[in-house]
Structure P
Amino acid sequence: MESPFKVDILEGKVALLTGGGSGIGFEISNQFGKHGASVAIMGRRKNVIDDAVSALQSVGIPAVGFEGDVRKREDAKRAVEETVKHFGKLDILVNAAAGNFLVSAEDLSPNGFKTVIDIDSVGTFTMCHEALKYLKKGGPGRSSSTGGFILNISATLHYTASWYQIHVSAAKAAVDALTRNLALEWGTDYDIRVNGIAPGPIEDTAGMSKLAPHEILSKARESMNLDNVGKYVNGTTLVVDGGHWLSRPRHLPKEAVKQLSRSVEKRSRDSPTGVPTSKL
């Protein structure tokens, strides 16, 4: 499929992608590079990262890879800093790292639930948090007039409900909330655009083979149109207003939040305990 974008639309940009060595993340890495960006990818499996970097470099894309786990703050910090050290700046962060497996709710252990939350939700926030210094306007390698861009990869599972996907549904709902809140706060304070995309099933990806093996896919084809898997946008209203729909009045300056939070917590701890009075 021919790209609708100018071939040099990302010329001079530097992008860091978690989960950028395989599946959706790798294809985003590839397309970014083909449109002019320099690409850094981060992932837990060194062999996957090395193969992905080699593939990108083989088509002339400036690429580098870092082994790391988004659940570990030190790995997130190192990947961000090494990207800036290698390419001189950071313009784009893509959070595509994710964990998933088929499991019924009663067979899912709390630890398994927590693992997916830690990768998808906490890992996304951790990467954003570590990248903020370099993405905000006026940050190292950036001009004082514009901030960078964050793209969070979500899913469609939680928009209704999905069989055997309670862990990922919860995690991606958190990612969507994180995206909106960072768009509000960091868009206002630092001119960082924060957006998300929610892909459905994408053919020829590891996720598709794990979550829709042929035993399930053959049944699903009876009730789903899978002829155009991953190649469509349908039934969606895209808000194009610069984030104005997210705007809320700021009732308290950011600098005062820490002090207020401490005093409120102290007041709560010091308040008398006992059975609360009923209002009914």
Structure Q
Amino acid sequence: MDHQKLQNVMRRLALEAGDAIMEIYGSEDFDVREKDDSSPVTAADEAADRLIATGLRQAFPEVALVTEEQSASHGQNVSTFFIVDPLDGTKEFVQRRGDFTVNIAYVEEGQPIRGVVYAPARERLFYTDPVGHSVEETGPFDKDMPGETKPLRVSEPDNSALMVVASKSHRDAETDAYIARYAVRDMTSAGSSLKFCLVATGEADLYPRLGRTMEWDTAAGHAVLAGAGGAVVRFEDHRPLDYGKDGFANPFFIAYAPGVRLYPA
């Protein structure tokens, strides 16, 4: 894999998808439909998906592609592949809360080694560079010429005063009970894969997810976090979270800065 080309293509497609999403987001009204799994979908999800899928297939025709909005791609048995959530956080989008992202990741032998997470409404862009280190680009987000970037590095946590990030839309009593086992200095909430990015930047130390997710929800954020020195493990046994699982479904997991002393399930 040509990792410089990979960065350029994924970054550009994420920005182009963000433009398509924001055009619909800025309209007075847009239709919201329900998919077979009862999750919402909009024209923005579909427009972004078409753009990203077309671009990846043109640039890397030899690499398998899994994308949330194309159910025919979900039956593949692959360990090296692209995985895409063209609009992660559709509920945030519909409610105009801004915490939605474009997620594109490249998984190699079961691990997400490159990724881009773009939050167009928040004007935050995170990605892995050609050598696998994670950066945040500070603008102006030119499609062809990356702007100034700053390297990302996870925190060095103080286990007596942790910063925890949790979901805006999917908090539950089980998650709160697990978080309560830690000495928490403060908590913040965020939608979509931004939670991984907050751990990657050092803005949070710990993100536990005790709820249903799919690999396209997590792969790009996982890649960004890993490139900043963080880790994502299965909740039940703390083994590394891998990808290419049956149906691309995830178990519960914990994303964290490695200095955090994790409690068992």
Structure R
Amino acid sequence: MSYRVIALDLDGTLLTPQKTILPESLDALNKARQAGAKVVIVTGRHHVAIHPFYQALTLDTPAICCNGALLYDYNEKRVISADPLQPDQATQLVDLLDRYNVHSLMYADDAMFYKEPTGHIIRTENWSKSLPESQRPVFKQVRSLREAAYEVAGIWKFALTDADKVKLDKFSQIVERELGLTCEWSWHDQVDIAQLGNSKGKRLAQWVESQGLSMNQVIAFGDNHNDLSMLKNAGLGVAMGNAVDKVKECADMIIGNNSETGIAETVNKYFEYVPAQEAV
């Protein structure tokens, strides 16, 4: 099979535990692009929280963000396509969050909105302070997420965090049953809630098709439940060594963890770069 697309999850996959990209990965992906590969970020992150990685990779492809809720043109700073939550869906969810005392971030427009600063928010803001101001993700504290839901143009997803995983799991089941929304684990202590049908795999397949290609021509890398939809449908689904068991079970290949050079080795294996002076 001739692969043409490399789809990369960020956290737990391309990014090390220190939220950096290994130089070996940068080199391999750059050479793959020069060999004709299309490299695309497919992440649960808001598009305002991918600046340093998109720029480090020097990409020209759109980014798939918020678990497939939107396709974002980073260079033109515009949403190409999206399936956002409606304000009434968001307010129903906020009511449930209040009832069960679950904290959340609302990813909308060009910022992440919150009412109370949870550990997740504090950690992310601390990380962002290490970045140039132009690359820092935008957080906005609001008096009410309910009110904010009617003041924004597009609500991409809600990110729920809690140290009590059982509580999060039970709450996710309630949301799916009562509101009919999509719930996916994106980190060991985070569940993301989005419009029904949104997934990384679905949005990736739409973009790949728009390029005149097929999912059989995609190598996808991931580590968590929200990566399952793209790994299952890719020509080659690659699980990280630190991936959850369910992802490893569905993958075609398992490589080292996100602090090792498995991504670079895999990319180099399938994309042969020939320097111009050596080309014949």
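Observations
- If you line up P, Q, R by FRET efficiency 1/(1 + (r/R0)^6) of positions 29 and 181 (r between Cβ atoms, R0 = 41 Å, to 0.05), the top spot, with the largest value, goes to P.
- When relative contact order in percent (Cα under 8 Å, 6 or more apart) is computed for each of P, Q, R, the largest belongs to: R
- Top of P, Q, R by volume of the Cα convex hull per residue in Å³, largest first: P
- Structure from which 22.5 was derived, mean count of other Cβ atoms within 10 Å over residues 101-108, options P, Q, R: R
Readers should treat all values here as calculations from the given coordinates under stated rules, not as data from a laboratory. From a predicted model like this one, the values you see are computed outputs, not experimental measurements. Cβ atoms are built from the backbone, for glycine too; each structure is taken alone.
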